[in-house]
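Coordinate-derived values only; no laboratory data. Computed from a prediction, not measured in an experiment: that's the story for all the values here. Cβ atoms are built from the backbone, for glycine too; each structure is taken alone.
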Structure I
Amino acid sequence: MARTPDIASPQVVTYDGLPASAGGAHSLRVKHPDKAFQRVLTFADACTEPVSAPSWVFRVVAGGPPASTEHLVSLATERFGGPRHRARTHTEWNVASDAVNDALDALGTAGPDAVTSHGHSLAALTCAMRVDLLDPHTRAPHSDMNPDAFGRFAVDGYGRLLGASGVRATVGTAASSLSLWLNLPADDRLSPTAGHVQAHLPFRLSAKHWRLWRPTRTGDADRSTKIPSPVRAGA
C-alpha cells in the first residue's frame, strides 16, 4: 500500500528498546518476580491500550539444579497441561490469561537456587502484546498512529510495522526485562508522549535508539534517520 508523497505525508518516530545488538531488552531492576510484574503493569496501565490479546508463555530452561527443574516442570504441567514445545535446551507451556497468577506463583515458589549454571533464570513467564500508546492529555490512543497510516510498512522481517507498537515482558526467577517497540507521533505530541512513557518506567530510555521515519520520494517505502531522544532532561 503506497502513499502519495506530499508535504502532509505522515511521519513517525520509533523507539527500539533494545535491539539485539544492545542486549535485547531493558532490565526491570528487581529480582522478585511479583515486583517485576507490578512494574510491567504500572507502565502498561498508564501508557498503553492493548490492540491484541496478550500471548503468555511459561518456560523452564535446562542447566539448573535437577530438583528445582523437576519441581518447575511438574508444577507447570499440572497447572498448564502438556507443553507446547519441548527441546533439549528448554520446555514451554502456553498460559491462559486466567492462569497468569498461577505462573507467577510458580516462579515465586521456585526458590533462590532457581538459576542455571550461568546464573540465568531457570524459569520465566513471557508476555508479548500489540499496543497503542496513549496521549497523556486525552488518555486515549493517538488516532493517527496505526499501520494503515504508514502503508503497513514492514520495518524488518519479524513482523514489526510502522504505526504498530508492541511490548514483550519477561519475568524470571533471576532477572526480569522489558522490550519495547514504540511508535510516537512526529509532531508537538512527541515530547509529552515520550516523557509520559519515561515517567512510568523503572529504567532510563536509551538516547541512542530513536529514529524518525519519512516516506521516500516515490512514496512506496519509508526511510529512517537517527534523532536525539525527545525525552526532556529531568523527565
Structure II
Amino acid sequence: MRFPLVPILAAVVACAACTDVSSINETSQDRRSFPLSGSALVVDAAGTSVRLVAGSGEDVGVDRELTGKATADGQASWSMSGNRLTLRVTCSGFVPDCSGLHVVHVPTGTAVTITSDSPVRAVAPSGALTATVTGSWLRVEDPAGVLRLRAEQSVTVTGATASDVTAASESRVELGFRTAPEHVDVQATDRATVTLPNGPETYRVDCACTRSNDPASARTITVRARTAQVRRAA
C-alpha cells in the first residue's frame, strides 16, 4: 500500500521550525557580585536589557532576570575580567517568550562605558557615562558626570546636572537639564530638543532654532537635526 508523501513532508518541515516550549513560562532570578579592578567599569552586553543603578559598596553587583527560553542551560552568561563585565542572553529561532534584564549596581564615582544591542537605562549615574546602543534606545536619568551618548533609536536625558554632554541618534534626542550646562553637542537625524533650566545664564547657541543667543557666552549649545529646538523650562 502506498502512503501519501505530502502530509509526511509537511510534518517534517513543521518540526524543523519547532522549538522547545517547555520553558516558555519559566522565570529565574539570580544575583552575583564581581570585584572591580580600578575606578572604571566596561559593560559589554548583548541580547539583554541593562539598567545601571547606584551601588552601595566597592564591588559590582548584578541582578539577573531571565524569562522563557533564556532560562534554559547555556542561553545566558555573565562574567567579569578585570574591569570588563560581559553579559549575554541568547534568544534564537521561533521563540514566543525569551528575554533578559540585568540590573548593574555601580560603585559611587565609577566611570562607565557600555555597549549594547538592547535597551539601556541609567539611573542617577554619579561618574562619567559613555554609552553606545545599536538597534534600540538609551535613557539616562539625573546624571551628574560627563555624558557621551549614542543610540540608534533614541537618546533621552532627564534631570541632568552634568555640565558636558554629547548625544547622537539616528532618530531623536531629548535632553533636559536641572542645572545650566557648560557644553552641549547634539546630532540627530530626525528631531532634537534641549531644555535648559530657567536662570540668568546665557548661552552661545549654534542652532537655527532660537533667537536667544549670546555670542560672548562661555556656555555653548550646538544642535544639528532635521527639526531642532532649544528652550527654557516652563
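Quick notes on this one:
- Comparison of I, II by distance in nm of label points 7 Å out along Cα→Cβ at positions 34 and 130 - largest value held by: I
- Value -1500, calculated as helix-only ellipticity at 222 nm (-39500 (n - 2.57) for each DSSP H run of 4 or more, over all residues; to 500), assigned to which of I, II: II
- Origin of the derived value 14.1, 42 (Rg and Dmax of the Cα atoms in Å, for residues 26-153 alone; candidates I, II): II
- Test item: relative contact order in percent (Cα under 8 Å, 6 or more apart) calculated as 31, pick one of I, II: I
- Of the structures I, II, the one that 9.4 was derived from, the read-out being mean projected area of the Cα convex hull in nm², for residues 82-185 alone: I
- For mean count of other Cβ atoms within 10 Å over residues 98-105 computed as 21.4, the structure of I, II it came from: II
- Across the set I, II, percent of Cα pairs over 27 Å apart reaches its highest value in structure II.
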